[in-house]
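What follows are several structures.
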Structure P
């Protein structure tokens with residue numbers, strides 16, 4: 001199921017390539033939404049606060065591995081676009097060993113520093129035990145997250161986004177079923193929610209790995225490819241570590257905001273746990289579209305098709321803006337019923353805080369949509385350092401403004417919400433300015 005993105009209609013190619021990624025990530029969000037929905041409705045706001053805080057920390061740690069896989073996938077796509085299949089197989093082997101080692105270190109540190117992380121997050125005392133129980137189980141699934149995302153990055157680099165979707169669909173269904181069984185039938189609480197997620201992650205990792213060895217043998221490194229290659233490993237590390245750093249910085253900033261929100265009490269923490277899930281559903285499609293765009297840019301960069309990259313950038317921006325405007329309209333219009341999906345009607349304070357967030361942040365999803373495209377654009381060119389700059393601008397200004405505004409009695413919690421779209425806008429301006437001044441000219445002649 002290869003898809004060559006260096007030929008054919010640009011808009012159609014981008015849409016067909018990104019659609020399975022979008023559907024797959026929406027299904028992946030069901031892991032966390034199922035936990036949030038069932039926990040919030042059956043165990044209560046305290047447990048919901050614990051799951052929300054755990055999710056923020058889990059995303060930070062897994063984002064490092066995800067960034068390594070995404071960055072490596074760009075290298076694979078560039079080599080694929082250039083027709084260097086043997087080098088691609090060697091780079092797959094080198095990247096796998098590198099990511100395996102990094103994942104093991106992250107997992108070990110997560111367990112050793114768990115109590116310190118809980119304190120650092122300012123998790124409400126009544127939710128701390130729930131958080132510890134949830135994370136102790138969730139961390140056991142990080143190896144499955146790493147394996148699934150690595151194999152998926154290899155398949156996506158050659159345009160195969162359908163197979164990762166299939167295995168995510170199966171695991172999402174299993175996760176929801178197990179959530180119901182473990183929480184509602186066995187009454188295992190937040191530990192049951194975590195265990196359901198880990199089992200589902202294990203299934204997706206096992207399934208996609210079995211497919212890779214059975215059906216994608218042309219990508220499997222052979223004995224002659226299983227050796228240390230300094231130039232290829234350097235290329236993998238330079239792209240993957242920068243992408244991982246970008247992902248880590250982004251989620252570290254979000255985690256700092258999570259800690260600030262937690263300081264406003266359990267109601268604010270519970271509301272934030274819900275709205276981050278709504279956010280994820282609202283703009284996750286355009287985030288995946290940005291990741292798909294990175295592969296598009298990488299394949300065309302490898303093929304030397306600069307003019308096609310320039311045209312594709314304009315088309316992708318238009319598509320992203322249209323989608324984000326539609327998402328903003330839905331979220332701002334239905335903010336109240338969306339909140340009530342996750343929490344009981346009597347939790348009026350939680351619902352009110354969530355509605356205020358969605359009316360503030362949800363109106364500006366276009367900002368994050370454009371930012372995701374700039375991330376993908378510069379990552380596809382192998383300029384992952386610029387993605388870090390964009391992230392620092394976006395998250396740095398967001399965190400700084402959030403802490404500054406939240407400290408003002410007249411503004412308080414609402415200041416944290418307004419800091420979000422302001423950070424997006426500042427990063428978008430830098431990304432567009434750099435493209436226009438530094439990058440666009442090299443594509444005008446059709447070359448790179």
Structure Q
């Protein structure tokens with residue numbers, strides 16, 4: 001019998017069986033997250049993954065851009081970038097400039113990096129788990145954490161490059177739209193702070209050094225490890241890395257205010273000569289630990305997060321040909337991150353595309369999804385769950401997310417069940433609580449009058 005003639009239900013069942021056979025082991029079995037608290041106060045999360053002789057580690061610290069002083073916006077990102085700009089000399093080891101440090105990592109076949117998001121200052125380490133190589137990689141990482149060089153010459157050079165990039169970005173309509181949107185949604189909250197040429201000029205190497213010493217404190221660290229190691233090895237690695245942060249203080253950090261809801265609609269329209277107009281619509285959304293996370297997550301897939309199968313794309317692109325695509329997403333963090341819907345379109349079509357997108361959002365908040373939309377969304381998300389865990393790096397991202405947001409240790413084990421349990425009523429209720437279509441920010445850059 002031709003495969004094309006098989007009944008659809010039989011084909012679906014065969015695909016389910018095939019997918020189950022191909023799923024990575026971590027996606028088909030309970031994920032054994034081990035957790036303990038280090039003597040320093042740091043929280044540690046370990047997932048042994050013996051199939052590949054690699055270790056991926058992430059250390060998260062409360063030093064994201066929400067901790068930037070307003071007049072020095074960009075300080076957290078500058079600190080993260082400068083962490084790889086060499087290490088200072090010690091009594092027994094010579095200094096390494098940025099090139100020598102990079103070569104040392106290449107020689108080990110390992111990687112170390114740092115980044116700063118809105119909430120987190122994150123340090124990552126990847127190494128083979130060969131005992132000799134791993135020991136050397138951890139030792140180099142500890143040295144880099146303990147004694148960054150904080151080279152003024154490197155900072156002066158990199159600051160000029162960063163400022164040149166900012167000036168170039170200011171010529172793009174998408175940059176202008178994103179800036180105005182963040183300013184209007186966050187209303188002065190640190191989530192909406194803008195890095196500028198002037199704020200970078202205000203940052204000195206002393207500021208970078210002080211920021212690192214204040215925020216890179218072992219007592220507030222959260223360390224996630226995924227790889228071919230056991231707990232004893234993990235404990236030795238964690239001890240070594242946290243000892244490098246021991247000199248840093250642990251005084252309480254000031255509280256960051258919550259993002260406030262909008263009291264009224266805000267519209268910002270900026271003329272700009274461009275081939276495409278930028279349209280952004282949104283408002284403050286929800287925190288990552290919101291109890292309605294799953295209804296909002298599944299609902300947004302239907303509204304605008306599902307690409308070509310989402311309502312926004314169907315109405316804006318497929319039915320009317322006004323854009324190559326439209327999207328929506330929530331960006332939850334420790335505070336209420338933005339809900340954002342967006343599209344690009346011809347300048348003379350911007351008003352029509354904006355009106356349609358706003359109506360799609362309004363109707364979805366009022367009515368929620370159909371049962372067919374909900375069923376298709378749940379099936380897609382559940383069947384694609386394995387792709388969220390198909391590498392150590394992705395698994396590490398998920399474990400770090402659990403650690404940072406205080407989610408249950410069985411969060412990944414229950415993920416598909418939580419998605420499958422979402423009902424249309426759950427989505428209607430959650431969206432009606434979180435979104436107010438009559439109080440949204442609308443930013444349009446480049447539309448024809």
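Where a number appears in this text, it was derived from the coordinates with a stated rule and is not lab data. From a predicted model like this one, the values you see are computed outputs, not experimental measurements.
Match the computed value -28500 of helix-only ellipticity at 222 nm (-39500 (n - 2.57) for each DSSP H run of 4 or more, over all residues; to 500) to one of the structures P, Q, and report its label. Walk me through the numbers on the way to the answer.
On the way: P: -28500; Q: -12500.
It must be structure P, since only it matches.
Rank structures P, Q by relative contact order in percent (Cα under 8 Å, 6 or more apart) and report only the one at the top, that is, the highest. Spell out each step's value before the answer.
On the way: P: 25; Q: 21.
Checked P, Q; max of relative contact order in percent (Cα under 8 Å, 6 or more apart) sits with P.
For Kirkwood radius over Cα pairs in Å, which of P, Q scores largest?
On the way: P: 22.1; Q: 24.3.
With respect to Kirkwood radius over Cα pairs in Å, the highest-scoring structure among P, Q is Q.
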